[in-house]
Structure P
């Protein structure tokens, strides 16, 4: 039985006992890792994934962390004042020995998933979002009933101490101008007719 697995952007055809060199994995020598991205299982009854074979996996033991052969990159510009540049690179690799090919039950093995070292991200515990302190006072009205007022505008109004339709209905021109400037409503109060709406809503 053989399997075709995907890791590091490459595909490898492997069988149990094979020695494999792949892009560096975040694992130490002696550790056991599991590849879950299986494109195909071969044998008496071949299975082709779409794109992966569900439940299939390839388990392998990390033999060593090694480096590939040195690759020289040489660039020369043929001009009067040309330049040249030489750079070398040795790809970091992980040497593996394939130990087992699983046709199913990959989720229940408990073996560490094979993850590329470049893909390992620091896990930051998500902090619960701070609850807004702007809550309607006891007996406060639902200000979202005013035209054009959504959760964001309602929050601004609550933070400014406006909790009831009666308060809005009692605004004078000076109050409207002050609110408009303080909360950057840009004429929304008069444009939407909040005061008239508030008077009607206050009546119940």
Structure Q
């Protein structure tokens, strides 16, 4: 499949691109003109675009879009809104009007019902808005909500579902594999899954 990855140069995104390439997919990395692409595979297709100012042809030719982008934990509330909420919503709308069939969203535990007293309240509210917008689109969707991310590689030992510990940890390597699974497998269609790595 031809799969567009938003957030391709991020800590999770680079792992995801490599995972998709290893599975034989034609992977398109959405990158800003200023992005450092040195960690991406040489044979990946680069497509220039900025989540704060997306063009209507950004998903052209792609069957699946995976949103693995994030404004980062140290950014302003304004940038969180621009990337995690508005950027995601704009990309969903563009995908919905194109030939994209499936949209996979990397979300976060707590995005279903953001706690206003949480340190991450604003971020979770942004993710909640994007998730809800995706659910209301006509796209096939899958939403993955991991707990706090670590930079570990894939462990192959993950827990999915309501028994996930919200205070647990999730390896980025496991997250990348699950996002790739969600892009490929029909059983993920219409699902929202919390996950943690079973350390």
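Tabulated values for the structure
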{"read-out": "Which of P, Q leads on percent of Cα pairs over 31 Å apart, largest value", "value": "P"}
{"read-out": "Answer label among P, Q for the case where distance in nm of label points 7 Å out along Cα→Cβ at positions 38 and 182, calculated from the coordinates, equals 6.6", "value": "P"}
{"read-out": "Label whose coordinates, when FRET efficiency 1/(1 + (r/R0)^6) of positions 14 and 150 (r between Cβ atoms, R0 = 41 Å, to 0.05) is calculated, return 1.00 (choices P, Q)", "value": "Q"}
{"read-out": "Identity of the structure behind -8000 (criterion: helix-only ellipticity at 222 nm (-39500 (n - 2.57) for each DSSP H run of 4 or more, over all residues; to 500), calculated), options P, Q", "value": "Q"}
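Read-outs throughout are calculated quantities, based only on the coordinates presented, and are distinct from any laboratory measurement. The model shown is predicted, which means the values in this text are computed figures rather than measured ones. Cβ atoms are built from the backbone, for glycine too; each structure is taken alone.
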